[in-house]
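Several structures are given next for inspection.
We did not get these values from a lab; they are worked out from the coordinates using the rules stated. In this text the structure is predicted, and so the values were computed from the model without any measurement. Cβ atoms are built from the backbone, for glycine too; each structure is taken alone.
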Structure P
Amino acid sequence: MEFESIIKDWIRSDKDRMRALHLASTLQLNDWCIAAGFVRNLVWDKLHKKENPTSLNDFDLIYYDSCNIDSAQDKELEMQLKVDSSQPWSVKNQARMHIRNKDKPYTSTLDAMSYWVEIETAVGVKLSETDKIEIVAPFGISNLFGNTITINEKRRKPGDFYKRIKMKNWLSQWPNLKVTA
C-alpha cells in the first residue's frame, strides 16, 4: 500500500482528526489544510506502534487569502472553530507569514509550507468538496515514513532546526527518529 493511502486510512479511522477536518471545511477557506503535527505526529505514532496517540498542542489550520491578511481574521476564525470544538486551534493565513519569516511573499499554502523548518512537518490534509481526504506536501511524504527529521535546505537555519527538535522533545517521544541535517 502506498504511503498516501496509508495516511488517508489512518486519518479516516481517527474520529478526532476527521471531526477537525469536517469542521475546518465548513469555513470554506481558500487553499486550506490542517498541517504539521496533525499529520506528522499521527505517522510517527503509528511507526513507533504507540498505543496512546501523542496529544496535539494545537491543530494548525493554514490557508491562503491575499485579499485579507489581517491577523484579526485568524483570531476570528479560531473563535468560530472553538464554538464547536474543544481542540486547540491555531489558524494562520499564509499570505502574510512571509513577513514574520523574512521570506519573499508566498504564492500559496503549498509554497508557504515549502519554507518550513523541517520537511516532515510540511505535510497537511484537507477535505475536497466531495469529502475526500487530500494530502498537501511540498516535499512529498516518503520522508515522513523514514523515521527522520530533516532540515529544509530552503530554510537552512540549523539553530532553529535543532531548537525545535529539543523544544518539542521529538527524540524522546519517538526514539527511532534520526536527525538528518
Structure Q
Amino acid sequence: MKCLIAGTGSDIAQGLSERLRADGWEVSGAAGRSEIVPIEPWDVLILAQGVLDPIGKFFDCNGESWLESVAVNGLLPLDCLRQAWPQRNANATVVFIAGPNLRHPTPPYTAYRAGKAIIASLVETLGVEYPEVRFRILHPGVVKTKIHRQSINAGARAANFQRVMGIINGIENTVSHSQVYEKFKYLIQEK
C-alpha cells in the first residue's frame, strides 16, 4: 500500500509515517507548508498542514497574517488534494488532520479553527460528490508536539498558556503517537 503525506514536517505526520513504514507501507511526501505534493499513485493521502499563528482574539490579530493562516490550514490542504487527485488508486482514502473539536469554542485560535472548519465543512460534501473515495478527518486529541511552541511564544495572548506548559512539561495527560496511529488505522478501515 502507498501513502502520500503533505505536511511531513508535522510531528503527527512523522509519527504516522514511521508507523506506516513499520507496517510495510510505502510512504512519501512533501514537508511543511509545501504547496507541491509528489505526483505518484497513492492509496491513502494524509493532509497534515497546520499552523496556530497568529494566536490572539480575532480583532487583535493582524488581518493579513490571519488570512494567511486560514489559507495554510484550510485551503492549502485542498489544493494539495486537487494536485494529488488524478494519481489516486481505486478505493482511496483522504485523511485531513485537524486538531480542534469544532463543537466547542477554541479561543484564541480563530485562524487555525477557521481553516480547519473549512476542511470539516467539505469532508461530507466531498464524500457525497466522490463516493468511491473515503474522506476522513483525524482529530488526534492533545498530542505533545512542536506546534505547541507557537502557543508558548504567544505568551499571554494564548489564553491556555498554563495548559500548554502542562502539556510540554508532561503534567497534562496527552495522546501518544501510537494512540494517534490506532485512530488513523480505524479511520481508514471504516466504511
Structure R
Amino acid sequence: MKIIQENESNIKNIVVALKDGVVLVLPTDTVYGLVCDATNIEAVKKIYKIKKRDKTKPLPVFVRDIKMAKKYAVIDEKQEKFLNENWPGAITVVLKGKKGLSPLVYKDGTIALRQPNYKLIAEVMAMLKRPLAQTSVNISNQPPLSNAQEIEKVLGCEKYQPDLIVDIGNLPKGKPSTIIDLTSDIIKILRT
C-alpha cells in the first residue's frame, strides 16, 4: 500500500492508476473513500473484498455532473431540478438505474449516485471520463477511518488492501453523505 500526497502533479498518476484497475483511498468532501473505476468489474470486486462488504449491497457511484448521471440513471425534470439545487455536495440520491449496470444497480433496479464537492475528485473524473464506484474507508459496520496512518494500520494487516492512499492528513470530523430516495413522488431520507 503506497501513500502519496494530494497535489496537482499526482492527478495524472491517479487517473492512470484508476484506468489500470487500481483501488485508491481518496479524500472526499465527507470522509476518506475507497474508490475505483466503476466500469472495471474486477476493481469493484476488490473494494468489496477490502471492505468485507456484503456482495448484495451495491456501491454508491460518484459522477462528474448531471449529464454523466443521466448515462446511469433515469432522471426526470423534477429529479433534475433537485440535483441542480443540491449537487455538488454531500447528497447521495437513489434513482432508477439503467439496465446492464450490474453490480452497481440494486436488485430493485435502483442506483445510488453523488456528485461530490471536492476539487481533486472533480479533476480526476474530468480526465477519466468515467464514474467512480466508492464507499467510505472502513471494514463494514466499523466507523470510517480519518487519516492515512489509521487507514494503513487497520487495512495494512488485511489480506485485501487498497493499492494507493492519497493523503491530505486528518479530514475534519465528518460523516458519510445524506442518502435521499428520489424514486417516487415523495422524497424519502434514508440516511442523515
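Observations
- Distance in nm of label points 7 Å out along Cα→Cβ at positions 94 and 110 - highest-scoring structure of P, Q, R: Q
- Among P, Q, R, structure where distance in nm of label points 7 Å out along Cα→Cβ at positions 6 and 142 as derived comes to 3.0: Q
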